[in-house]
Structure P
Amino acid sequence: MSSMDNLKNAFAGESQANRRYLAFAKKAEEEGFKQAAKLFRAAAEAETVHAHSHLRVMGGVKSTKENIQEAIGGETFEFTKMYPQMIDEARKEGNKQALQSFEFANKVEKIHADLYQKALNSLGKNEAVDYYVCQVCGNTVENAAPDKCPICGASKSMFIKIS
């Protein structure tokens, strides 16, 4: 295996560890274990440092325009190919929880592709837009949270403003 293969594998592993540790931190907070939550968040941040380093070494961070174009491609792949296949499998297996998770993500990836396209079209125009993310399904909206999430039905209170 080459160093480039190892960098790709290390990037994937560090990225997954970051997300896993943040989920663990959230659970620890819910259970009242503040110190464990703090440690999970610290380790998650360290994994992010590692992942970003590996990605830079691989040449994976380019100009903002190129990065947005890559993001559009990735999101488009997810909602046109990846998630539809996963949805079909979950439906065939009768796995309702997986099906709902995949369907929510699939709908939101299309929204992300559209938002990235808008950002690409307005790049350099310094237009200020606020984004809000639903903490149930990940729906991402511009300017203001809706009273009810059109994807999962969650209330406005489930949206957080992204700084």
Structure Q
Amino acid sequence: MEKLLHLLGDAEFWVAVAFVIFVVGMGYLGVHKMVAKSLDDRAGHIKEELDEARKLKDEAAQLLAEYQRKRQQAETEAQDIITGAKAEAERMAIEAKAKIEEFVARRTKMAETKIAQAEAQAAAEVRSAAADAAAAAAERILTQEAKGALAGELIAKGIEDVRKKLN
């Protein structure tokens, strides 16, 4: 009995008894079920959050891939636009060169035509001056050598013939 009395006087014994009573009381109140339910709920929330995070990660990867495709398309379109612009610039340069060459050719032809007209006019003036000089010379010669009415007719006819031939 002495052992029993010694045991009842020991503080560690009472701590053990209180602990057993506490655990039994908690078991009676269903605390272990509440703790297990709380842990299960917490695990469920964590699982939902992980699933949501995985879903968001997949969506982000899809968006990234879509934006990379769009960027690639934009780069391709930009390259096509640049290529088209270069081709258009080359075509415009060729057209401009052809127009300039055509303009120069027209101006050259106009200048040649004006020169030809000036030459023709100068030749006509020279011929006219030569005809007038020949007519005047013929008139002087005939007036000195021929006399009378016959001389007048011959002079007029000769002057007229010379003018017709020279013009």
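Nothing in this text is a laboratory measurement; each read-out follows from the coordinates by a stated rule. In this text the structure is predicted, and so the values were computed from the model without any measurement. Cβ atoms are built from the backbone, for glycine too; each structure is taken alone.
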For 6, 20, 25, 21, 14, 9, 4, 1 (P(r) over Cα pairs in 5 Å bins from 0, in percent, for residues 100-139 alone, calculated) the corresponding structure among P, Q: P
Ranking P, Q by distance in nm of label points 7 Å out along Cα→Cβ at positions 20 and 116, the structure that comes out highest: Q
Which of P, Q yields 5.3 for distance in nm of label points 7 Å out along Cα→Cβ at positions 28 and 60, as computed? Q
Across P, Q, percent of Cα pairs over 14 Å apart, for residues 12-91 alone reaches its greatest value in structure Q
Value 4.15, calculated as Cα Rg over 2.2 N^0.38 Å from one of P, Q, is from structure Q
Work out the source of 10.0 here, i.e. which of P, Q gives that when mean count of other Cβ atoms within 10 Å over residues 52-59 is computed. Q
Of the structures labelled P, Q, which one yields -22000 when helix-only ellipticity at 222 nm (-39500 (n - 2.57) for each DSSP H run of 4 or more, over all residues; to 500) is computed from its coordinates? P
For mean count of other Cβ atoms within 10 Å over residues 36-43, which of P, Q scores largest? P
